[in-house]
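Asks: Please find the structures below.
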Structure I
Amino acid sequence: MVDDHPMLRRGVAELLSLESDVTVVGEANNGQEALDFLANNPVDLVILDHKMPVLTGIETLREIKARNIDVATLLFTVSDSGEDVQEALKLGVDGYLLKDMEPELIIVDIRKVLRGEWY
């Protein structure tokens, strides 16, 4: 879980921890911290905020793809900008979720991405 807002990051991590088959293995405050974590820790999914200091979600996604890190990626953001969505799609994001969605739907959509479905 990568987000520069600790309350949101921990809240989503808590929500995910309620699922018996989901384990949050790490949290990062920005994209560089996420890349550092991914270098030594294989994970199935990275949930990225879009607007963060150091490296944005898009920049982090670009680096994940450039480094050929085998991980599903999900952008979790307040931005519903067509430009942001198109940029993420061009980079090969596996899912794009808006932060104003209902919490119970986050789990459903994360499961879709983990099954290889785009959301």
Structure II
Amino acid sequence: MEFDLSKPIYLQIVNEIKRKIVRRELAPGDKIPSQREMAQKMKVNPNTVQRAYQEMERIELVETLRGQGTFIQQDPRLLENLRNQMAQKALDNFLKEVAALGLGENEIRSMIEEALKQVPIPSNK
């Protein structure tokens, strides 16, 4: 994982775990590496990983069971909630960026409609 130096590393670790859940690389109930293993794997300070794990517990993304490890929460709505949160954040960032370029609502709408024609988007289930 390559880190963006303009953002706290611990938050980037949290976001990477979220992305893995949304991409179904991690599922509710899956065990994640220990803090020490994660620090070695990502080549970061163990305190940074500890802070990431604390944040994930605070937002109820994971739970730590003493002597057993840290696991993705067993919440059946977790995937949907994370996907919606991440999509909304991406959309908000996109809209702020294009608005800052001076594009109006109609221009943005047209661009989105044209992009949807060109980019393969999976159909709803």
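Asks: Quick one: Cα Rg over 2.2 N^0.38 Å came out at 0.95 when computed from one of I, II, so which one is it? Please report the intermediate quantities before stating the final value.
Replies: Values: I: 0.95; II: 1.30.
Computed on structure I.
Asks: Once distance in nm of label points 7 Å out along Cα→Cβ at positions 21 and 45 is calculated for every structure in I, II, which label goes with the largest value? Each step should come with its number before you reach the end.
Replies: Details: I: 1.1; II: 2.6.
Biggest value here belongs to II.
Asks: I have -18500 for helix-only ellipticity at 222 nm (-39500 (n - 2.57) for each DSSP H run of 4 or more, over all residues; to 500), calculated from one of the structures I, II. Which structure is it?
Replies: Values: I: -13500; II: -18500.
Label of the source structure: II.
Asks: Computing FRET efficiency 1/(1 + (r/R0)^6) of positions 29 and 93 (r between Cβ atoms, R0 = 30 Å, to 0.05) for each of I, II, which one ends up highest?
Replies: Numbers: I: 0.90; II: 0.45.
Between I, II, the highest calculated value is found for I.
Asks: Figure out for me which of the structures I, II the number 18, 11, 10 belongs to, where semi-axes √(5λ) of the Cα gyration tensor in Å, for residues 53-100 alone was derived from the coordinates. Spell out each step's value before the answer.
Replies: Working: I: 18, 11, 10; II: 31, 12, 6.
Value 18, 11, 10 for semi-axes √(5λ) of the Cα gyration tensor in Å, for residues 53-100 alone corresponds to I out of I, II.
Asks: Same structure again: Kindly point out which one of I, II the value 12.2 was derived from, the read-out being mean count of other Cβ atoms within 10 Å over residues 13-20. Numbers along the way, then the final one.
Replies: Working: I: 12.2; II: 17.5.
Traced to structure I.
Values in this text are rule-based calculations from the coordinates and carry no lab data. As the structure is a prediction and not an experimental result, all values here were calculated from the model. Cβ atoms are built from the backbone, for glycine too; each structure is taken alone.
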